[in-house]
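Novice: What follows is a group of structures, each given as structure tokens.
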Structure I
């Protein structure tokens, strides 16, 4: 069995916040939206249905918990959750806080403009800490 290896593009474009039971919880480096990426640590997975039944249930529970925590921390109008992997095929789930009036409301975040990296490390750390606390 192959060992899990994080796709280089996910690693480049995000930072690890916390290891959950199944997933790495990562913050996408795009300050326009509070944008999380959850990556199940299972080698060779590209689709949710490829996971075992147990891992599917665990993924669903972790996504629900992260979505609720993100909404609590941000006060978002809507939490968008999607497993889209047309370019990066490794199974990963996006959990994104959206707000009326955000840079592309109500349109999708994908393909809209250029990512705006976090400039303030303290702001990023504070967000991560609040999220971790909300997940506890």
Structure II
């Protein structure tokens, strides 16, 4: 079994939002065969707590625009590793040091990586109508 198309689309939007806030090493892993609670992990890192927060806010805003609300948000106080659970996907935004230490991609190495290319996200309300963001 592979991740649902809706989950993959949400993962692509989350990855694009993270990249817009200069996240580093953004990747998505299809964990649907190994974990019955969610389909995709999106992992991104940043060099500072402040940037982790900016990435988290942008991801949350973009997914809300897609009609997906977070079920849970953890780790915000410390700003070193924030987990946002959207049900179908879980987004991990980590400080570079936590990313290196915990190495989630190594823990889930048996799971396939999701191709994050090819998503088109409508422009935000109030933006120029011709503006469309593509990954």
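Novice: Consider the structures I, II: one of them gives 42, 36, 24 for Cα extents along the principal axes in Å as calculated from the coordinates. Say which.
Specialist: II
Novice: Taking distance in nm of label points 7 Å out along Cα→Cβ at positions 73 and 97 as the criterion, which structure among I, II has the greatest value?
Specialist: Evaluating distance in nm of label points 7 Å out along Cα→Cβ at positions 73 and 97 on every structure, the highest lands on II.
Novice: Can you tell which of I, II yields 1.5 when distance in nm of label points 7 Å out along Cα→Cβ at positions 41 and 89 is derived from it?
Specialist: Structure of origin is II.
FYI, it's all coordinate maths here, none of it is from the lab. All of these numbers come straight from a predicted model, not from anything done at the bench. Cβ atoms are built from the backbone, for glycine too; each structure is taken alone.
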